[in-house]
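In structure tokens below, several structures.
We did not get these values from a lab; they are worked out from the coordinates using the rules stated. Note that the structure is a prediction, hence the values are computed from the model and not measured. Cβ atoms are built from the backbone, for glycine too; each structure is taken alone.
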Structure I
Amino acid sequence: MIDLKVDWKESLLILLGLVVIVLLFYLFNRKAIAREKQTEAFLRERLQQQGNAVAPQEPARKATPQIVQAYERLIILMERIDLQKLVVRVAPISELKQDYASFLIQNIEQEYDFNISQQLYVSEEAWALIATAKQTIIQQILKTSLKEEVQDAQTLQQKLMQVRESNSVTDLAKNRLKQEFKDLV
């Protein structure tokens, strides 16, 4: 026969040790536990908002003077880098077509860089359209400058003036900016 004697002192020490371990674990990890609880509560709240669709997901923006100015400046940017207006405004600096193409691209980059902080005030889609418009115009300049019939800066200027696009990217970007602005006011 097996004799099972339970030593209550040892059992009590083991139990006390387990309690101490749990308490120490809790003390060292209470911040992480609190963060987890906050995250869970936030996620539950977010799910309830999405399920009810009563609360807006983005706070409504107001047309502050800075936002109005941002939209104005970006419309001006689109006007200034519009290929037709740019070529009329910026004359060739030498007879070389490469110099003129580089000068036009430099003007576009300067205009863009000057207004780059305005992206804080418009939607990501509007800013993406502006960046796309810039790149498309630069590509059009480079593409036209590589044509065989373009031999000098004057010819490049004339060919660029002849480029006509219906629904150009600058027009699309301006329309998007105008629509967003109307939604604000």
Structure II
Amino acid sequence: MSLALAGCSGYKRPPTAFHEILTQPYRLDSSDRLRIIVFGQDDLSNTYVVDQAGYISMPLVGSLAARGKTQQELAADIATALRRGYLRDPDVSVEVDQYRPIFVMGEVQNAGQYPYVAGMTVQNAIATAGGFGARAEQGSADITRQINGEILNGRVPITDPIRPGDTIYVRERFF
């Protein structure tokens, strides 16, 4: 009987990359809002949003690819672009001003899109969505996460950390 229920539950252990990504540097993606500072150049220092195609657009340098890069890699790319006839030795800093949102669905009070806060867990995300619904499975949740362009799914305990852009699905319990 328990074997039959386990087979019906659709449980899918998350791949190893699912948790390995949590210890790696953050990679930028669409909808991240960045604070870019070019020291001594107030006209270039501003907030920029990574667009749907994965680019930011800055004065003097135009469009630059940001998707998949770390903040340091993007800062180096901006400095290189500014050296091409605009500034002699630019000093560039890139910070994430606002991470891309998370999505909470399923058996929660208020499913929807919510802002990501650094250090968030599945439980924090569910609390942000108004808490569990009356019929929610409260021990674990399914997460859909994009890693290196590949979409991965897995079931994790509610104490697991989440990443910007994750979709969290709280299942309905059987009884």
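When distance in nm of label points 7 Å out along Cα→Cβ at positions 49 and 161 is calculated, the result is 5.5; to which of the structures I, II does this value belong? Each step should come with its number before you reach the end.
Working: I: 5.5; II: 2.7.
Answer by label: I.
Once distance in nm of label points 7 Å out along Cα→Cβ at positions 81 and 97 is calculated for every structure in I, II, which label goes with the largest value?
Working: I: 2.4; II: 1.6.
Biggest value here belongs to I.
Consider the structures I, II: one of them gives 1.02 for Rg/Rh (Cα atoms, Kirkwood Rh), for residues 73-136 alone as calculated from the coordinates. Say which. Could the numbers behind the result be given before it?
On the way: I: 1.02; II: 1.35.
Computing Rg/Rh (Cα atoms, Kirkwood Rh), for residues 73-136 alone on every structure in I, II gives 1.02 only for I.
Quick one: distance in nm of label points 7 Å out along Cα→Cβ at positions 129 and 153 came out at 1.5 when computed from one of I, II, so which one is it?
Numbers: I: 3.4; II: 1.5.
Derived from the structure labelled II.
Match the computed value 0.65 of FRET efficiency 1/(1 + (r/R0)^6) of positions 33 and 89 (r between Cβ atoms, R0 = 30 Å, to 0.05) to one of the structures I, II, and report its label.
II
When helix-only ellipticity at 222 nm (-39500 (n - 2.57) for each DSSP H run of 4 or more, over all residues; to 500) is computed for each of I, II, which one produces -5000? It would help to have the intermediate numbers written out before the result.
Values: I: -25000; II: -5000.
Traced to structure II.
As an exercise: relative contact order in percent (Cα under 8 Å, 6 or more apart), calculated from one structure in I, II, equals 22. Which structure is it?
Traced to structure II.
One of I, II was used to compute Cα Rg over 2.2 N^0.38 Å, for residues 25-112 alone, and the result was 2.19. Which label is that?
Answer for the origin of the read-out: I.
Suppose you compute P(r) over Cα pairs in 10 Å bins from 0, in percent for every structure in I, II: which one lands on 8, 23, 17, 13, 10, 9, 7, 5, 5, 3, 1, 0?
That value comes from structure I.
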